[in-house]
Structure 1
Amino acid sequence: MTPEPGLHVLSESEVAALDLEDDLQFERLDEATRQSLRYYARLPDRRTFNYAGAKYTARELERSMNLLLDILERQTQGDRLAEIRSKFQFYESRNRKGRAFFTGYYEPILPGSVELTERYTSPLYAMPEDLITVNLNRFPGDFGKKKLVGRLRGRSLIPFDDRATIVYQHSLESRATPLAYLENDIEVFFLQIQGSGLVRLDNGTLLRLNYAGQNGHRYRAIGRLLRDQIPKEQMSLRSIKDYLYSHPEEVRRVLSYNKSYTFFRQVEEGPLGNIEVPLTPGRSVAMDRRLIPKGGLAYVETSYPKAEKSASHFRPLRRFMTVQDTGGAIRGHGRADIFFGHGLEAERLAGPMKQHGRIFLMVAKPKWVRPDSENVTTAWNNHGAEHL
């Protein structure tokens, strides 16, 4: 029988059976947790988050995060894990196979220019002024949370330009502002997949660009087109990029297959996730924003590449994370994308990452976050103010 995908509540016995650990010895978990606190602090009291039918307010999730920070002050890993196990409710996000699938992403550092030059010819565009987003839930009818992205032609809304139209027909030359230029369309494409990046200018200055939006077309993975050219066990971002550089005649066909196109904005800190806080390498994970509560805690069991250039060997990954991002290809339950940081080492880790495993969402049990609870009053008075 095919498992039903969704968010499944774990019983106390199932939580007790989990082999909890943290392979980073909890390093930088407090940093990631405080970033989620920044997000919750901006939200109104009435904002709620749904954990498999259990509703938590933004204030209650603040208390849940502060409870974790309180636990992290314990001296031993064993004490920390025991408290987490007893004070938090766990929910497993499962796909149709009853597990989870993990990929990785990173923040690339690429040479570029803020002006069009002989070397730097491929633009990274800001959001076009004529791009229109329509939230259908504002209209009568049962549209759910669906959105339309397009532009006006006369009095009609039509689909926005796809990748081929933008890149090869230069349709945005007079309709959008280039924030920077890279060496070619391949580098632009892979930066768009990551969603953010650093552009190193010739004077050494770093320009940080972050995701601003996209053209409304569905993301399609170009690896599907290259199954006959690249063996399955070798398929990765690096192998796809190498193939495109060695087969320039294929670039237009392959890149155009993914009609989705990403726009950027310049930011001072980052990279920023979809909750508008900086991501923490190894601690931030992207999940489907339509299904998974933003900013919350997670526990991950999977494996990831060793740091050596040979990515054929993997090591266990068991750690606590925070759900601080999303992505066009991150759809459904049991789907997660781990942020590995920036630069070449992060690329080596993220590129080959296509691993199965398990992912659990975590939130403090109600008695620890409800205002009328003696437990939460004590924890909040002791630690709440300093963590905010």
Structure 2
Amino acid sequence: MNKKVLLNIFSLLSIQGVGYILPLITLPYLVRILGPNNYGVYGYSLAIIQYSILIIDFGFNLTVTKKISLNRDDKLIVSSVFWNVMACKLLLCIFTFLITVAWSRIDNTFAGDNLAVLMSSYTMVIGILIFPIWLFQGKEEITKIALINISSKFLTVPLIFILIDKPSDGWKVGLINGSGYIVAGIIGLHIVSRRNWIVWVKPTFSQMFREYASAWHIFISNASINIYTSSITVILGALTSPVTVGYFVAADKIRLAFQGLINPVSQALYPRINALMKESPAAGFKTIRLLLRTQGVFFFFCSGFIFYLSPNIISFLYGESYKESIPILKILAWLPFIIAISNVLGYQTLLVLNMERIFSRLVLVGGGIALVIIFPLIIYFGGYGAALTILIAEVSVNL
């Protein structure tokens, strides 16, 4: 593994670490100030916003990264991909905003002041729309944006402690966090312009359609995964109460903090493994085997750590009022290990080998199982049932 790849992994680890550690710094404060009910409304809003993020991404973060990686020295191709993908994302953003507004009209949770929580959280989508991280990944220039991403996240922490001081401030939390994404996106675009990576190429409907088509299988896979990730929180909110959602989201935040360590390695190695497979398949498979061993062992111990110390973690971060989150966290604890394995076998192997259809079918199986069990498990077991649904679905994908 060369120096540039290791530097990219470190940079992405920094970004991901800040993305999860900084919220953990503010999390104990937020859950106490907002309380289980209002924190549940905020968590429910974020789960709904994840649908918009899923749709806007549409799988481009993988397909476009691969395309740019293979054509990184052809400025015209990179520029054409950039402008057509940005146009695709803009259309999807408009569509998702209209759907979000429509949902807020039919869901009583967002009656009154709670509507502001949902709308302010949508600023996160705007930031993700304008931040072409896939361009940086394709060029393996992750270090260029690491410091900017970290700095923008750091700006949000003091604002949380300064501006959030009562239970009704959930909308401020959404706006502050979303502003961090927007700042990072603006600076990222400035770097693209300053580095002269692209020239203006007018988007065309035919090219946009090709971009949609090439990412379709990834989108279907991600949508299936969403059934047993973000959709869990949405369905939990629809069938139970904001308090139950608050307990579940509080536990899930801890799980995601550990699981988030997978993404930096995955994002940094994906273009490199693609390039290796093109140059020397033997070297590519050697890298995959090494990644499977090291990632599997590391996250097995991470999951064990979460499981055995769940009571201590919940008590330290949230206090006694969130003790209902302890058994939920124990169920979720093994997900980082399971997902670490599936990431290597799926994203780093099947997708690199152009086996998108097989990958999509496997994930669809997990989504189908989740759809069958999610409603009875949540109705009878609430937050515990939601956690069990995710665990069973992820295990089924690996099997």
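Computing helix-only ellipticity at 222 nm (-39500 (n - 2.57) for each DSSP H run of 4 or more, over all residues; to 500) gives -6500 for which of 1, 2?
1
If distance in nm of label points 7 Å out along Cα→Cβ at positions 187 and 251 is computed to be 1.1, which of 1, 2 is the source?
Corresponding structure: 1.
On mean projected area of the Cα convex hull in nm², which of the structures labelled 1, 2 is highest?
1
If we compute Kirkwood radius over Cα pairs in Å, for residues 83-122 alone for structures 1, 2, which one ends up with the highest value? Intermediate results must be reported in sequence, preceding the final value.
On the way: 1: 15.7; 2: 11.1.
Going through 1, 2 one by one, Kirkwood radius over Cα pairs in Å, for residues 83-122 alone peaks for structure 1.
Quick check for you: by mean count of other Cβ atoms within 10 Å over residues 243-250, which of 1, 2 is greatest?
Largest value of mean count of other Cβ atoms within 10 Å over residues 243-250: 2.
Bear in mind that the values in this text are calculations on the coordinates, not laboratory data. Because the structure is a prediction, the values reported are computed rather than measured. Cβ atoms are built from the backbone, for glycine too; each structure is taken alone.
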